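In what follows, structures are represented as structure tokens.
What follows draws every value from the coordinates through simple rules; no lab data is involved. Keep in mind it's a predicted model, so treat the numbers as computed, not measured. Cβ atoms are built from the backbone, for glycine too; each structure is taken alone.
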Structure P
Amino acid sequence: MSKILVVQLARMGDVLQSSRLLNSLRRCHEVHICVDASLAAFAKLIFPFAAVHGLYAHGAPEKEAFSRNRRLFSLFREIGFARVYNLNFSGMNLALSTLFEPESVCGHWLENGQPMRDKWVDLAFRWMETRRNSPLNLADYWAFFDASPLPAQDVNPEAMPHGGGIGVVLAGRAARRSLPPAVLAPALEAVFERQSMRRGRACKIFLLGTEQEYPAARQMMRLLSPMVARQATDLTGKTSLADVAELVAGLDLLLSPDTGLMHMAAHFGVPVEAFFLSSAWCFETGPYGAGHTIWQAVPDAAVQCIPCLESRVCPFETRCLAPFSSPEFLARLKGRTDAPVPGLLPMTTGFDALGVLCRPLLHVKQEPFLQRQASMRALVGEWLGVKEAPDAAAQSSAQAFFKERDWMLPSCSRLF
């Protein structure tokens, strides 16, 4: 059985989003995965079938990192991988690619000192130029590094309550992705009311995050009504990754922005109710699996700013946050109405031939960008050979999307 290496040096959420690719490869190969050393133990827990290698890529002392990484580089040379899937565009990923013959590397590599990428990655970089039209979830983009990936519905379990109460993730990677306590507390109260009525008894609540979220957790506890606060346990900064994985796996529901814990819940088939604002775009990084709910901020047509770049100052005073405080939104969370919520697009997750799909719930306004996105998805599906011929709108989009080199030059032997 040939040995395959997947290099995934990004964050915890990205490791989890590599699941479809890893599970596809394991059908015919011995799978190895290289992750940042801080995530090695977690990767072993999530992917017990894979050989996990921890590389010091982020934040390690220079001397220790050099010594550890040098031993790992030697091991990689000894193993002799038949194929290397290098998923990230970073200096470390490119440097690591030089350990292998260029012909064996898919994704990103250095050749004669020049950064290179194969045709599939090049197409993805192109569609990312207009993120509103992004056709694939990141997990499916990585999955199609393999020519015949595992069916999407076989990756994560369908979302079902597991009996352990409500988990609340207090922060994402950046502040503009997360609901502040003053907004999150009323949302939690509404969901608590809905879930408790369904179960016929009060739900337990667990506040989740690192020690950096401890001040937000204390503020949340002060904002909650006494009845709800009595059900809440603050676990910020008190759990290891293994601890929080065990807790999340048993929840009824996880409330979260676009975070690694959101992807962890989806991995275990725990229902997610996700709040996406600012740069978070559910069509790219939404929870993977069937049965999750997403509230995607979509400001009015005059301000088509989402998804944005968090590194830039928001010129609109983060107006994407306002709908999450509206009475209409809180009424929807309580399950009392299915009326539209201005500024929010409620979505549910399912599947098609390409992978996971975010579908608008009934009784909502159909945003114009959804048709453009569907056309791009059809176009990419036809190019991959897994969907029927795209419609006329997609054919028109193809003129701007594809380049002459896509059909004038031979296909890259690595991918497509």
Structure Q
Amino acid sequence: MDFDLSPELTALQSSVRRLARERIKPRAREIDTTSEYPQDLFEAFRDADLLGLCLPTELGGSGAGILGLTVAIEEVAKYSNTAALMLLLTRLPIGPVLIAGNDDQKQRYLPGIATGVLRAGFGLSEPQAGSDVAGMRTRAVPDTTPGNEGGWVLSGTKCWMSGVREADWYTVFAKTGDPASRAHDSITAFIVERGWDGVSVGRTDRKMGVHGVDTGELLLDGVHVPAANVIGEVGGFRLAMLGLNAMRPIVAARGIGLAEGALMYATEYVSQRQAFGGVIADFQGIQWEIAKVAVDIEAARLLTYRSAWLADQGKFTKEYVPYLSMAKYHATELAVRASGLAVQLLGAAGYMEDHPTELWYRDARQLTIVEGTSQVQLGLIARGVLAHDLWWD
């Protein structure tokens, strides 16, 4: 059993850490304040060949896999969860295509992700169907237009989509069966291009944190989608779950990085802040709080690296879900605790924009919600124990 990263991943970690310190750290506050998309950081990621970490080399990627992207995001998230989200979006929308897409779809839509020529979005959630994705109302009906036989016509609204304005294409899930059905085989995944008639961006959201990457609505008004853009089989809703399962360690990495950044900053502060004839770090109560978060960071990293290792082996089916969900749950809840502690250790100063602690605190809250809330993860873990997928005997 070897807990060390490979030489290749160690080199990746070192190069991304340097990029994060030099390019991302100085920009984090400005991005948060202006909410403008940081195109310069996207270009920095492109130039550093970080946009295709999860893609195999035959599709223009580096073949670093989910573990490679996890390592990179952990470094970036120490300073900006917006930048970390930009890297996450190089994998989330393409997951179903990687898992079940045909060769033509992969060649048309994936190499451009690695080069930065194309960006993508993931359309699953709807206003009345967040965690309850089976309640979606977006419809796909057979296209009866002459010449488009075998295709589909999509209508509906997707919401809370990250990167919705920047995306060139979207993975969209829609009901192809009975609209009232909650069966998984009534939902299908499609590739929808931004430039097609009937595709538009609706309102964008005013968010508590993670400013700079827009979150908003994708409007589908009678969009004609050719049969060639069905991902996998009609009725392949399982793709959504498999895609999200594989994403758990990547979201977890955002939490670990944020927790690390917050704890390091707060530790430096209390080591220098004079109080009561010494420094704040002299107090045992402060030391214990720092120690507890440090333990949790290392536990979260072990859970997350293991889950990334599993996902890279294709082990993101039902029996592995508890391990993947543990990483996402523990790391994102940790981000909330660590950022809260950082604010508290700085006291009044931590509540002010003079320090990044309040930024981390706002950004952390997103992580326990996106791609499966903490409560959803607990349910998945519990089901795994009840089914003996996670068992110790």
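Which of P, Q yields -15000 for helix-only ellipticity at 222 nm (-39500 (n - 2.57) for each DSSP H run of 4 or more, over all residues; to 500), as computed?
Answer by label: Q.
For semi-axes √(5λ) of the Cα gyration tensor in Å, for residues 142-205 alone, the calculated result is 32, 21, 8, so let me know which of P, Q that is.
It was calculated from structure P.
Could you tell me which structure in P, Q was used to calculate mean count of other Cβ atoms within 10 Å over residues 286-293 as 15.4?
Q
To test your reading of the models, identify which of P, Q gives 23.0 for mean count of other Cβ atoms within 10 Å over residues 278-285 when calculated.
Source structure: P.
P, Q: which one has Rg/Rh (Cα atoms, Kirkwood Rh), for residues 94-261 alone, as calculated, at 0.96?
Corresponding structure: Q.
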